[in-house]
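Before anything else, here is the set of structures, which you'll find just below.
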Structure P
């Protein structure tokens, strides 16, 4: 298979892991990175033997040899403008969730990728988890029969919740349940959602942070096939509790 020249934009907690993974992958010809914090940039550049390391991701877009860009930047408000710039520059893009903050922005990015005939993927990493892929395969080949309902519940501790929710005003649905929503919708293809009801509950997170941050959020989705499923998520478990996720189909 052809080797690819890759750039990683944003090398923080998650992006640093992505950069190291890219650097070690046999299909990566060379790695370039961008990070606004000079000390972190230098650290990841050493760890990955990056061919170039810059504080302005725009410099990477001028490099013709770079074919694909992995965007792992925060806050999440940066996703849309960065992805737009990369796609406009003719680069394939792998973008961490969420795709954008507004539906119109997401539609624009998809249209731009199609216009320029580029690959544009959102980081729903659980699709590459063998256990998740096996569930989908078992549904599609009829091993477990026809799905009639699904329930997913995912919860993390307040410490991690504060770290995530403190970056930008996004709900548990957007930041935690998003993987589960994608997984269930993926399993139920080609059915499409036609109705959504969601409710958020407030308590511990609001009391400890003083901000209007929800503890949990529950979402009921009705599909055009007649099937309904529920996804719940939260980030208010007490310190020391294990993060957990359960799925029933």
Structure Q
């Protein structure tokens, strides 16, 4: 099916279904009882997220969007050097986890699987499908902020599962900053695959550190937000979809 002339409304429709699947699946899994995300992620596989991955795989295949959503290797391997800062922070988070101690192997495996599924699902949806649609209609700079704001706002819906709106707003703030530097890397690398890995490791280590590294994660998020803004220099006037050949390298 040819949707080259209307990727934005199509991506919004995909997003709406994805959101229903993820949030609805979460509510069904906790049976409407307030459940902290940490408890859910550490206790059972999250089937709503798995279903969302299957859904995205089907629709991306149907529309032949795999290349457009960035499911490919980077055009230039030298661009992977841009990952140095998030990689450094992930290493520090790993040291904190090892210092504070790992959970039992069963919990560790569940966290690893759940956070991997979340990384795949959210990166394909936001830095993949939604960014493709938004950048096609509004250009890269506006698409960055559209996807980051939507990504952050969606996390307020976690309050439907946790019953804690204030905590969800704080998480949405984190997610919004994450969304800026993640989509900046999407623009510069022209691929979502490294972002899936970073997202997975970030969430996995964040859940394993718990509240003990809250201030550290806030600091890392703010620094990476500024890093993302720096990576996007030269894109403020860009009105065309992502084209790696026209990028400013740095």
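Read-outs: derived from the displayed coordinates by stated rules, not from any lab. Treat the numbers as computed from the prediction; the structure is a model and nothing was measured. Cβ atoms are built from the backbone, for glycine too; each structure is taken alone.
Summary table
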{"item": "Which of P, Q yields -22000 [helix-only ellipticity at 222 nm (-39500 (n - 2.57) for each DSSP H run of 4 or more, over all residues; to 500), calculated]", "result": "Q"}
{"item": "Among P, Q, structure where mean projected area of the Cα convex hull in nm² as derived comes to 12.7", "result": "Q"}
{"item": "Comparison of P, Q by mean count of other Cβ atoms within 10 Å over residues 7-14 - largest value held by", "result": "P"}
{"item": "Top of P, Q by mean count of other Cβ atoms within 10 Å over residues 87-94, largest first", "result": "P"}
{"item": "Label whose coordinates, when distance in nm of label points 7 Å out along Cα→Cβ at positions 39 and 79 is calculated, return 4.3 (choices P, Q)", "result": "Q"}
{"item": "Read-out relative contact order in percent (Cα under 8 Å, 6 or more apart), computed value 15, structure in P, Q", "result": "P"}
{"item": "At a computed 0.75 (FRET efficiency 1/(1 + (r/R0)^6) of positions 15 and 191 (r between Cβ atoms, R0 = 41 Å, to 0.05)), which of P, Q", "result": "P"}
